[in-house]
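S.K.: I've put the structures underneath this note.
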Structure P
Amino acid sequence: MSKGKEILSLLRQLTRSTWFYLLPLARNRRNYILRHQVFDACGENLFWQPRKLPSDPKCIRLHNNVVVAADVTFINHDVIYLLANRMGRGHCCEHLGCIEVMDNVFIGHSARILPGVRIGPNAIVAAGSVVTHDVPPGSVVGGVPARVIGSFDDVIARQMEESQHVTVDDRFDARRIRQAWEWFEHKHQAEPSAECPAPRKESAL
C-alpha cells in the first residue's frame, strides 16, 4: 500500500471510529453496525453498549440475542510478532484469531474477550472478566482468567424471581429505586457477622 493510500485508510478509520463514539444510544450503535455490516456476521436482537468498535470486526461473529455491556473489548490480534522478529529467530507473522458469540449471551461491563474464543450459547460473562478459553454452553464465567462460577439458568431464574416484586419498570423512577432497596434488605435479613458489622446510621444534621 502506498503512503497516500495508507494515510487515506487511516483517516477513514478515524472518521468512522469518531462518528461511532458520538452515537448517543445503544440502538443507534446497533443500527450503525447492521447498516454498515461491521462484523463478519451479526444476528437479530443485538444490544451493543460499547462506544468503541473492535480493531478487527471482520474476525467477529455475533449470533442472535447478544447483549454487550459498556467498555467490553474484543481482542483479535497481538503484537508479539514485533518482539519475536527482533530476536533473530526468523520471520514471525502477526497473530490473528477469530471470536464467535453464540445465541443468548450477555457480556458484562469491561470484560475482555481474547482471540480464538467461542462463547455460549446461553452464557454469561461476568463484569471485568478476561476470557481466554471457550465459555461452555449454559454457564456463567467470571474472573481473571475467567472460569465457570455458575449456571446460566440459575441467573435467569433469579432475575425472573426478582421481577415478580417489581411494579415500576423504570430504574430512574424513585419508586423503582425504593423497591431495589427493599429487595436488597430482604436478601440481607440475616444478622451481620463480626467481620462485617452493620453500617452506622449518620445524623441528617
Structure Q
Amino acid sequence: MDLEIETRKRRGTYVLLTVLAIWGLAVAIAAETGVYSAINPFLLAPIIALGIVVPVVVYAMSKGFRAYIEVIGLRSLTAFHIWRIGAALLFFWYGAHNLLPEVFVRNAGWGDLVAGLLALGVTLLPENRNRYLIFHIVGFADFVVAVGTGLTLFLLNDPRMAGIQTLPMALIPLYGVGISGASHIMAFDLLHRHVGIEHKVKSDAVRA
C-alpha cells in the first residue's frame, strides 16, 4: 500500500510540476513579448483571478487531485510559501528604484516577507494543526491586502503599476499569486477536514 501511495505521489508531482512549468513559461513569454503591456490594465484583474479560480475548481471537481494534495499535506503546502521571501526582496528592489508605488511596495513587500518567514518557521517546526492554521490565516490576509492594494492602484491609474506587467515582476501577480491563493484555499479545506498532517496519515494507516 505504501508503495502504491508513493507511486501515485511521484506521478502526481510530475504532472503538477509540468503544469506549473508550462504556466510559468507562458507568463514569462507573454511578459517578455509585451502581451501584458498591450492589455488594458483593468483586464489584468480577471486574468489574475483566473489563476486562483482554475486550480480551485480543479481541486473541487477532481477526487484524484484532492487525494494528491492530501498526501503531500499541509507541510508541503506551507513550505511552498517560503518563495514569498524572494518576492518581498523583489518588491523592495522595485520600490527602491521607484518602479512601483510606495504603498504597494509597503503592503505587498512587507506582507510577503512576514508570510515567507512565518512559512519557513512553521515548516521547520514539528507538525501542528494550530500553527498551520495561523500561518494560512496570516498568509491569506496578506494576500488579500496585497491584491486589494494593487487593484486599487490600477483603478486610480497610477502609471508606476505598469511595472508588474514586465519581467521579472509579472511572475508574482500572474503566476505566484494564483498558486499561493489556491494553495491557501486548499490548505483551509485540509484543515477543515482534519487531514494532511503526517502523523495523522500514519495513524490512519496503522488503524487500516
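Just so it is clear, none of the values below were taken in a lab; they were calculated from the coordinates. These numbers were taken from a predicted model, which means no experiment stands behind them. Cβ atoms are built from the backbone, for glycine too; each structure is taken alone.
S.K.: Ranked on relative contact order in percent (Cα under 8 Å, 6 or more apart), which label among P, Q comes first with the largest value?
M.R.: Values: P: 10; Q: 33.
Largest value of relative contact order in percent (Cα under 8 Å, 6 or more apart): Q.
S.K.: Compute distance in nm of label points 7 Å out along Cα→Cβ at positions 5 and 93 for each of P, Q and report the one that scores greatest.
M.R.: Working: P: 2.0; Q: 4.1.
When distance in nm of label points 7 Å out along Cα→Cβ at positions 5 and 93 is computed for each of P, Q, structure Q gives the biggest number.
S.K.: Continuing with this model, one more query. Determine which structure produced the value 40, 22, 16 for Cα extents along the principal axes in Å, for residues 117-172 alone, calculated from the coordinates; the candidates are P, Q. Mind showing how you got there, number by number?
M.R.: Details: P: 40, 22, 16; Q: 45, 21, 11.
Source structure: P.
S.K.: Looking at structures P, Q, which one was helix-only ellipticity at 222 nm (-39500 (n - 2.57) for each DSSP H run of 4 or more, over all residues; to 500) calculated from, given that it came out as -9500?
M.R.: That value comes from structure P.
S.K.: P, Q: which one has percent of Cα pairs over 27 Å apart, as calculated, at 48?
M.R.: P
S.K.: Match the computed value 0.60 of FRET efficiency 1/(1 + (r/R0)^6) of positions 53 and 165 (r between Cβ atoms, R0 = 41 Å, to 0.05) to one of the structures P, Q, and report its label.
M.R.: Derived from P, not from the others.
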